[in-house]
Structure 1
Amino acid sequence: MSLLTVGSVAFDAIETPFGKTDKIIGGAGTYIAFASSYFQPSQNIVSVVGEDFPKEMIAKLESRGVNVEGLQVKEGEKTFFWSGKYHNDMNTRDTLVTELNVLEHFDPIIPASYQGAEYVLLGNLSPQVQSTVIERLTERPKLVAMDTMNFWMDIAMDDLKKTLTMVDVLIINDEEARQLSGEYSLVRAARVIRDMGPKYLIIKKGEHGALLFHGDKIFSAPALPLEEVFDPTGAGDTFAGGFMGYIASTDDYSFENMKRAIIAGSALASFCVEKFGTEKLENLTKEEVDARIEEFVRLTNFDMVHTVG
C-alpha cells in the first residue's frame, strides 16, 4: 500500500542540557519518512527545499525507499531553518530562530505518480497547505491523518477547522488538544475535537504515552522509560510516521490495529530522542526495531489472577 507524506524537509539547530548542534537535518517530513520506512518500504514525499540542502541526504531518503519526485528544489533559495533551546525538563523549549525561506510560499505539487495513494499523512504545515493537498488528490484515500500545533490555532483557526472536516485522524499533544477544544479533561476534549471532523484522535502525552479515541473506545499506550533523552525534537513526527507506516504496511485501519500502530510509532519515537536530529533513525536495523516494540509489549502485558470480593 502506498503512503503519501507531506511535511517540511529542513535544517535545525538545537540546544539541550546534553549539548548543542550546529545546523543539522530536520523537518517533520524528514522524521516521518525515516520512521515510516521501517514498516512501509514504498512511500512518496511532497516537500520543498532550497539549493543549499545536501544532495547526499536526498539520496539517503531514496535509499530508505522514499520517492522524492515530489520534493521540489528551489534554485537560488534557502531551506527552512528552525533553532530552539530546551529547558532542563526537556518538555518545554524556546524558539530562537525561525526562517521560513522556501516554505513561505510553498505550493504542494502532487506528481501524477503519487495519485491513488491509499494512505496520506499531512505533517505539521499550515492548514491551508494541508487542505490544498487533499483537494488535489484525484481519489479519496482510505485514511488521511494530520498533525498540527498551537501556532496554527492562534493564527489560522478557521483554516484549521476547515481542514479538520477533511481528515480521518488527528494527531496532537495534550496541550494542543486542550487549546483546540477549550476543555481541560482530555476525554471531554476528545469528544469536542471529534465533533469537528476526525473520527479518530490521538493525543500524545510525551513521557506519559499516548491516548487513542474512537467512538466510545479509548486506548492508553505507555511511554518507554528511558535513562537519557538527548533531543526530543521530531519525536512527535517520528511517532506519526511510525504509526502511519505500520497502518499502510498492514492495510488495516481498524481500532485494534491502530493500537498496534501506536506502539510501533512509540517505539520509533523512543529511538529518535536518543540522539540529536535524525541520526538515530537513519540506520536502525529491523532487529532493533522489533526488540524495542517487544519492550513496549512487556510493559503492559500481565496476567490478573485474583479478583476483589
Structure 2
Amino acid sequence: MGKTAFVFPGQGAQAVGMAKDVYDAIPASRAIFEQGDEALGFALSSLVFEGPDSELKMTVNTQPALLTASTALLEALKGKGLEADYVAGHSLGEYSALVAAGVLSYTDAVKLVRLRGRFMEEAVPNGQGAMAAVLGAERDNLAALCASISETDGPVELANVNCPGQIVVSGSQAGVNAVVQRAKEAGAKRAIPLEVSGPFHSSMMKEAAERLEAELLKTEFKAPAVPVVVNVTALPVTDPEELRQLLVRQVYSPVLWQDSVERLIAEGVDTFVEIGSGSVLAGLIRKIDKNVKVVSINSLASIEALG
C-alpha cells in the first residue's frame, strides 16, 4: 500500500476569492478565517475574498492569506478519510504543513507568517534585490554560474530548485541581471525576472531570519503527528526543536522542492494531495515523476469529488 503526502503551496499561488466556497459551506473552515481576523487584528478574510489583488500580492498579506486558505481547505477535507503519512510545503507552505502536522497552532502560525512577510520585505531596500526563473539549466551548471557572477557583480544564489529544468535564482539586482544575461552559459533556454518584493531565500535575507528567530523562540512547537519533509535539507524531521531552527535557516536557504518530492517518493509516497490555492505544486510534482498520483484540493468541488 502506497503512502500519502499532504503538500502546501507558497507565495505566488494566491488568488482573490480563494477558499471562499469552503468558508461559506463549512463551519470549521469559516472558524479558521475568523480566528485569523482576530489574531491579526484586521479583516484578513475581506482582503482574501474581495481584494484588491495589489494588496493581496504584498508579501506581508500574501503569507497569512495563503496559510489561512490552505488551513481552511484542510479543515474542509477532514472527514473524507484521507490521512497523511508525511507533510511538506513549498517555502511559506512549510508553515501550513507544520499546522497540518500539529507542530504549530494555526493562530501562532498566522501571526508568525505575518511577521515573516514583514521582516522579508524590510530586510533589503526596495530595488536592491531581485529574483529570476531560469528554465532548462542543469543545477550544477547554474550554481557555478551564480558563484562566478557573485564574485564580480554581487551575490546571486539558487533559491528554489522546483523541478527538472525550473530553478529560481535570488540575490542582488546586479547579480540577478547578470544571470538573466548569461543564463545560456549554464545551458538555459531562457531566464525570466520575477515580480517580487525582495531576494527571498538568499543570503541577503539573514537579517530577516534573525528577527524571525526571536519570534520563533517565543512560540510553542510540538512534536509532529507525521514527519515533515523540510525545504532546507529535503529530509523528514520529527524533532520540534530541529523544525524551529530549520524555519530560521529556510528564510535564507534554497527551497529544495525537487529533492523533497524525490525523498517522499523514496519513502514510499505514491499519492500527493496539494491543499491550497491553485495547482502549482501538482504541475511541479508531475514534472518530477509522472508516475505518482497528484490531487489538487483547492475548492469545495474538488473535495466533494473525492466522494
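Assuming 0.70 is FRET efficiency 1/(1 + (r/R0)^6) of positions 70 and 254 (r between Cβ atoms, R0 = 25 Å, to 0.05) as calculated from a single structure, say which of 1, 2 it is. Considering all the candidates, the number was obtained from 2. Out of 1, 2, choose the structure whose coordinates give mean count of other Cβ atoms within 10 Å over residues 78-85 equal to 19.5 when calculated. Comparing all candidates, it corresponds to 1.
Ranked on relative contact order in percent (Cα under 8 Å, 6 or more apart), which label among 1, 2 comes first with the largest value?
Values: 1: 18; 2: 24.
Largest one: structure 2.
With FRET efficiency 1/(1 + (r/R0)^6) of positions 6 and 190 (r between Cβ atoms, R0 = 30 Å, to 0.05) derived from the coordinates and found to be 0.75, which of 1, 2 does the value describe? Among 1, 2, the structure yielding 0.75 for FRET efficiency 1/(1 + (r/R0)^6) of positions 6 and 190 (r between Cβ atoms, R0 = 30 Å, to 0.05) is 1.
Upon calculation of mean count of other Cβ atoms within 10 Å over residues 134-141 from the atomic coordinates, which of the structures 1, 2 produces 13.0?
On the way: 1: 13.0; 2: 16.6.
Label of the source structure: 1.
Looking at structures 1, 2, which one was FRET efficiency 1/(1 + (r/R0)^6) of positions 102 and 150 (r between Cβ atoms, R0 = 30 Å, to 0.05) calculated from, given that it came out as 0.15?
Values: 1: 0.80; 2: 0.15.
Label of the source structure: 2.
For the read-out distance in nm of label points 7 Å out along Cα→Cβ at positions 174 and 286, a value of 4.3 was computed from one structure; give its label from 1, 2. Source structure: 2. Highest-scoring entry among 1, 2, by FRET efficiency 1/(1 + (r/R0)^6) of positions 22 and 238 (r between Cβ atoms, R0 = 35 Å, to 0.05), is 1.
Can you spot which of 1, 2 the value 74, 43, 36 was calculated from, given it is Cα extents along the principal axes in Å? The value was obtained from structure 1. I have -10500 for helix-only ellipticity at 222 nm (-39500 (n - 2.57) for each DSSP H run of 4 or more, over all residues; to 500), calculated from one of the structures 1, 2. Which structure is it? Answer by label: 1.
No value in this document is a laboratory result; all are computed from the given coordinates. Just so you know, these numbers come straight off a predicted model, no measurement behind them. Cβ atoms are built from the backbone, for glycine too; each structure is taken alone.
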